[in-house]
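**Q** In what follows, structures are represented as structure tokens.
Only the coordinates and a few stated rules stand behind these numbers; no lab work does. Because the structure is predicted, anything quoted here is derived from the model rather than measured. Cβ atoms are built from the backbone, for glycine too; each structure is taken alone.
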Structure I
Amino acid sequence: MRTYLKWSLPVLVIGLLSYLAWGFTTKLHHKQEANERVQTLPNFKAEGINNVPISQADFQNKPAVLLYFNSDCDHCQREADELRQQANKLDSAQVLMLSSEPVAVLQAFARAHKLNTVSTLQVAHIDRKTAYETFGFAAVPDLLIYHADGSLAKRFRGETSVDAIKRHL
């Protein structure tokens with residue numbers, strides 16, 4: 001019995017460490033792939049709150065700002081209000097606010113924050129898995145700024161001022 005315990009404990013520890021190392025390297029590899037993928041505006045599909053499909057093709061030859069948000073997030077709410085109030089600073093770019101929440105929740109959010117009054121701003125639903133696999137979006141707010149040619153200008157994680165966004169367009 002002691003021989004069994006003598007060998008099983010080290011094997012168990014090595015197995016656990018191997019599993020943790022595999023999980024860490026897998027996650028790191030996925031992050032690296034996502035960072036490479038977002039260097040140019042990737043192909044994606046989202047559903048606008050007016051049930052109109054939105055894709056990467058809608059942003060060709062125009063700077064784009066993609067903001068991943070959640071309607072319950074205080075930072076996201078402040079960012080939405082600032083985007084509406086200072087929309088004239090970003091009039092050369094198309095702003096797309098993406099969320100994994102249901103379209104009905106997004107419609108209520110857009111009404112509450114008067115986002116439908118800004119012609120260059122759209123709110124859309126994107127599948128959570130698609131958001132993570134395509135853009136690496138995991139936390140909110142997460143913002144990607146693209147030049148007109150589709151190349152990544154800057155990525156911000158967390159609340160970002162409109163002036164900071166404008167500097168990278």
Structure II
Amino acid sequence: MAFNFDKYIATYPDFPKKGILFRDITPLTENGNAFRQTVNKIADFVKSKNADLVVAPEARGFIIGCPVAYKLGIGFSPARKEGKLPGKKVSASYGLEYGKSTLYMNQSAVKPGQKVVVIDDLLATGGTIGATIKMVKELGGKVVGAAFIIELSELNGRNKMNDCDVLSLVKY
């Protein structure tokens with residue numbers, strides 16, 4: 001029997017600004033069984049890609065990316081916002097459904113040839129994940145998949161990842 005992830009997603013209209021329908025994973029992470037099911041399902045996907053590394057953008061990507069990497073015994077590298085990482089970095093700017101941002105990764109975050117799965121809570125326009133994938137490739141990594149709890153299909157973010165497999169647990 002398939003697990004109903006949708007049951008654990010809360011919806012908030014007009015957050016963080018008017019016109020946005022915010023999908024919140026907090027009820028999912030607050031429920032031990034739902035959180036375990038989420039981590040296990042995404043870990044199975046990552047394992048099927050023979051990934052060496054999980055990369056996830058700040059901050060909700062960390063919530064799922066870290067336990068998946070831990071479960072599989074593989075590395076985890078964060079994509080962070082400005083001012084959060086010391087040392088030499090690469091960066092990528094992007095637009096999202098309600099603004100603009102830039103992500104950064106340490107130059108040592110991905111080794112050339114590493115197989116990477118990018119994980120985040122939500123796929124919307126694809127800006128965040130597109131920027132993350134760009135940095136992984138710039139560092140010499142090979143993106144073999146991307147996984148999300150939620151996909152907002154009507155925003156066509158999947159189109160920015162045409163060269164890797166995508167897993168979404170819930171689609172709206």
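**Q** For the read-out helix-only ellipticity at 222 nm (-39500 (n - 2.57) for each DSSP H run of 4 or more, over all residues; to 500), a value of -8500 was computed from one structure; give its label from I, II.
**A** Derived from the structure labelled II.
**Q** For distance in nm of label points 7 Å out along Cα→Cβ at positions 3 and 155, which structure out of I, II has the highest calculated value?
**A** With respect to distance in nm of label points 7 Å out along Cα→Cβ at positions 3 and 155, the highest-scoring structure among I, II is I.
**Q** Okay, next question. Assign the value 3.4, calculated as distance in nm of label points 7 Å out along Cα→Cβ at positions 27 and 147, to the correct structure from I, II.
**A** I
**Q** For mean projected area of the Cα convex hull in nm², which of I, II scores largest?
**A** I
**Q** If you rank structures I, II by distance in nm of label points 7 Å out along Cα→Cβ at positions 67 and 139, which sits at the top with the largest value?
**A** II
**Q** Still on this model: If Kirkwood radius over Cα pairs in Å, for residues 19-106 alone is calculated from each of I, II, which structure is the one that comes out at 14.6?
**A** II
**Q** Taking relative contact order in percent (Cα under 8 Å, 6 or more apart) as the criterion, which structure among I, II has the greatest value?
**A** I
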